[in-house]
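Scrolling down, you'll hit the structures one after another.
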Structure 1
């Protein structure tokens, strides 16, 4: 993956009750550029962070992260946030603020162009089926329990031949969950 030309830092803050209180202008610009209407400031300010996390395991992991950060520890980890036509690496820094608030800063560290993947394209006709994607590594869960890179999953699941595609829901694969929990235990 090539380094990002200009580091892009998306920042948001939560209060002691886990309500989103602020997002930076870069967050807003990134949301608009990536068809993220649901995460524009007018949609997220005042909402509980956990309302945006649909997966129980991701919610549990975030609860552990927030508890650790509220003891005064800064937590750092990498994750992927892909677009239909590119793979993107981010470094997340989660740091404590006064009065038990927390700041999340995601900085793009690398980007690689690839052929567009229709499964990731907004506006593509969708079924009601939900297909889990790992929020950390961007692998797709298959019915047989494997987590595969998106391009491979599209072939294995024969989504390249489908007129309608499943909708995507964000979760976390076992490998990424284990790695994150181990990392948090060492802090």
Structure 2
């Protein structure tokens, strides 16, 4: 009788714990957003793995910041490390904008010396409570073989999401990354353009 009672209690505890367990998390990914196409880019471009502010370098999506606090939901996660994802999608964005160039990310399998390297340091990339999604980053372009600096600048972008929810947040983040690619492609094209002959 006592053993049966313990088995019943153990079964009840297992069922209760299963019922109380949280649902599986939802995974999100940034997507390529098309932009203006430029001709005459360098032959090869390597996108270095972007640097991320420490609070962004996590599997959970940072939804917004306000009053010195971050809103994070452990049920909303990135499908891959955010730094790798930003680098991969940025490389794809640049491939679309600079069709004459072969663009690859540092984290990929290609190890050839590029004509140009692109470096991005992401300082902010989330929604501001009651406001837009923001992207603040330092970007630099350097010559591949010599590492000679060609251009460096700060980029600050913002956009309002179409509505509430993580899907709209991620869509807006993808759009901002596309805008960053717009600026980078123009910077790369200008920095590597052959001088006009007199």
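Please treat every number below as a calculation from the coordinates, not as lab data. Values in this document were obtained by computation on a predicted structure and should not be read as measured data. Cβ atoms are built from the backbone, for glycine too; each structure is taken alone.
Could you tell me which structure in 1, 2 was used to calculate mean count of other Cβ atoms within 10 Å over residues 120-127 as 12.2? Corresponding structure: 1.
Could you tell me which structure in 1, 2 was used to calculate Cα extents along the principal axes in Å as 52, 34, 33?
Attributed to the structure labelled 1.
Given a value of -7000 for helix-only ellipticity at 222 nm (-39500 (n - 2.57) for each DSSP H run of 4 or more, over all residues; to 500), point me to the structure among 1, 2 it was derived from. It must be structure 1, since only it matches.
Taking 1.0 as the value of distance in nm of label points 7 Å out along Cα→Cβ at positions 80 and 152 derived from one of the structures shown (1, 2), identify that structure. This figure was derived from 1. With relative contact order in percent (Cα under 8 Å, 6 or more apart) derived from the coordinates and found to be 24, which of 1, 2 does the value describe? Clearly, the read-out refers to 2.
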